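Throughout, read-outs are computed from the coordinates displayed, never taken from laboratory work. All figures in this text were calculated on a predicted structure; none of them were measured in a lab. Cβ atoms are built from the backbone, for glycine too; each structure is taken alone.
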Structure I
Amino acid sequence: MQRPHAPAALACSAALLLAALTACGGSGAEADTSSPTTPRGVTVQAGSATSAHVMWEAATDDKAVTAYEIYRKGKKVKTVPAARVMIDIDGLTASTAYTFTVRARDAAGNLSAPSAAASVTTPAPTPADHEAPTRPVKLRGKADGSRAATLSWGGSTDDVGVTSYDIYQEGSRIHSVPGTQTTARLSGLRPGTVYTFTVRARDAADTSSKDSNGFDLTTESVPGAPASTAPTDLRITSTAQGKEYAVDLDWKQPGNGGEIPAYQLYLDGRLTTTIVWGGKPPTGRASYRLTVSDPRGTRYSIKIRARLPDGKWGDFSAARTVVLGG
């Protein structure tokens with residue numbers, strides 16, 4: 001007796017078997033079983049009598065590092081996203097020794113081996129500290145190749161004592177060093193990129209100084225990389241106009257062999273407006289006035305980038321800080 005449907009039945013059985021094997025991990029995409037590399041360069045310093053600042057170098061993974069876990073005496077105390085390589089640990093006890101390690105984690109939950117341990121002893125409580133440190137002065141630096149830089153500055157003073165210096169890049173703290181140190185080496189930068197750095201001094205009461213002068217630094221380009229398309233020499237002033245302030249910007253446009261049809265203006269890292277010229281785009285330097293209604297003393301970090309003739313957005317300018325009425 002003929003069985004014309006037997007091949008179809010066998011095909012269905014094979015398909016079901018394949019599905020079952022796939023569901024059980026017998027085929028399909030490979031599972032991620034590789035752990036990230038162990039974080040290196042872990043350091044810790046006392047931020048105050050009851051806090052510590054832990055830093056480390058980024059780990060790598062065959063797919064991607066998604067987070068870092070910070071441990072104290074083998075117990076996890078903090079978890080931070082992969083974009084962060086530092087954390088403040090609060091709630092500590094004065095005059096006490098602590099040891100920290102860091103582990104990297106990937107999306108599959110694989111953990112790296114613990115880093116080398118870093119130790120710190122929190123200082124004794126200090127007398128009442130009611131004054132902020134003086135601002136660091138004469139911030140300067142140089143690029144160390146395409147992905148690193150070294151900064152230095154004049155030290156601050158405080159009525160009790162400076163415990164640390166915090167390095168900021170466009171308003172975000174990216175590094176800290178002890179109060180006895182007035183230099184810092186930064187790594188993990190991008191080639192051919194303009195960075196603007198400032199430094200603040202911090203005392204044992206976690207009170208910070210005013211910002212140092214801003215310092216612009218451009219990392220070296222890698223061979224074959226295109227020239228920078230960032231606007232340069234950005235200047236900013238503010239003028240009171242009744243209850244509002246006029247913020248005036250002018251800058252040197254990037255030399256790109258064509259007209260710049262528009263710019264994007266960012267305040268504190270957020271896109272605020274797109275500048276589009278009403279007529280023929282200017283040549284050489286360009287200028288723009290932004291009107292704001294925030295109160296006197298409001299501080300802005302401002303940067304811009306150009307829409308290039310090919311329609312792409314170019315590199316950001318160095319950031320500039322303006323204080324309304326300052």
Structure II
Amino acid sequence: MKAVFFEKGRLIVGEQEEPTLQKGEVLVKIKSASVNRRDLYTPNRLGNEAEALILGSDAAGIIEEISEDVKSWHIGDEVIINPSLRWFDESLIPPDGFEILSLPDHGTFAEKIAISAEQLEKKPAYLSWEEAATIGIAPLTGYRALFTKGEIKKGQTIFIPGAGSGVATFIIQLAHKVGARVIVTSRSASKREAALAIGADLALDTAADWQEALKDEVIDLVIDSVGEATFNRSLQVLKKGGTFVTFGATTADITSINLREFFYGQYNLKGTTLGSREEFRKCIQFMTEHNIHPIIDVVYNIEEAQKAFERLQVNEQFGKIVLTM
């Protein structure tokens with residue numbers, strides 16, 4: 001079967017053996033898969049001597065084969081894959097055994113994948129295959145950051161640095177639908193306009209003076225995945241006693257803060273990573289009830305995987321990048 005994999009220091013689009021089913025698994029014929037920043041980082045974690053590993057964490061497809069012991073699914077069912085492995089119940093932290101699909105196991109950038117039946121959810125009928133392929137890391141991360149950790153409520157104001165990422169575009173729409181005021185930033189004028197079009201109330205230039213521009217705003221919640229470049233700037237606009245949720249570090253992992261200002265400000269700092277199956281199902285239900293469509297930046301054929309990676313690497317995208325099989 002055709003697949004996108006990393007082997008001995010190289011990203012390759014080529015042939016891999018079709019997977020065989022183990023107990024409790026189903027075989028899914030992949031229709032579309034979406035690219036995450038994780039797919040850029042995994043090769044670095046593997047190193048240049050690693051054997052072939054198929055990349056990709058998110059996908060949607062059709063069940064083609066089922067193990068004898070699986071009774072919850074049928075051949076022909078249209079499904080989306082939950083990349084949050086073995087984290088079923090909502091909890092403060094992931095349980096032992098939690099992993100994200102595609103490391104160490106083969107991922108979704110292939111024509112077929114064998115995966116535990118417990119990791120599948122029914123594909124919402126209102127979504128296209130390309131849209132359904134994005135229902136994975138980005139919306140689950142955004143849902144947990146916004147609702148479980150951020151505890152956003154109607155009438156509150158949320159601040160999101162970096163409006164173009166896949167997670168950000170989901171958070172903007174989720175927060176808008178719950179009745180929150182949404183403020184975002186971007187260096188790109190076109191991305192700022194696009195953010196306003198999908199539910200943001202205010203979009204600032206990244207280079208602007210945020211404190212001056214937001215002096216009349218009360219920011220209840222910051223959700224920041226940029227990291228070192230925006231961490232302290234974001235903290236400066238958060239109200240005293242407000243909540244700061246972080247789930248990424250696109251610019252750098254390490255930053256510094258003024259601890260005295262932090263504890264005098266009574267701030268709440270929360271970290272989050274992905275989410276549970278319980279939250280995944282709540283996210284899908286919320287999106288379905290509010291008819292939320294994922295924002296797709298561009299769709300590539302699987303043979304063009306390198307182009308997809310390059311576009312994500314330079315942060316040109318607004319929304320999700322999708323591969324079709």
query: For which of the structures I, II does the calculation of distance in nm of label points 7 Å out along Cα→Cβ at positions 76 and 156 return 4.5?
result: II
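Please compute relative contact order in percent (Cα under 8 Å, 6 or more apart) for structures I, II and give me the label with the greatest value. Don't jump to the answer; show the numbers that get you there.
Values: I: 12; II: 20.
With respect to relative contact order in percent (Cα under 8 Å, 6 or more apart), the highest-scoring structure among I, II is II.
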message: Ranked on Kirkwood radius over Cα pairs in Å, for residues 36-187 alone, which label among I, II comes first with the largest value?
response: II
query: From I, II, which structure was Rg/Rh (Cα atoms, Kirkwood Rh), for residues 220-307 alone = 1.10 calculated on?
result: II
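Where does the value 3.6 come from, among I, II, when distance in nm of label points 7 Å out along Cα→Cβ at positions 60 and 92 is the thing being computed? Intermediate values should be presented prior to the final figure.
Numbers: I: 3.1; II: 3.6.
Label of the originating structure: II.
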Origin of the value -7000, where helix-only ellipticity at 222 nm (-39500 (n - 2.57) for each DSSP H run of 4 or more, over all residues; to 500) was derived from one of I, II: II
message: I have 34, 21, 19 for semi-axes √(5λ) of the Cα gyration tensor in Å, calculated from one of the structures I, II. Which structure is it?
response: II
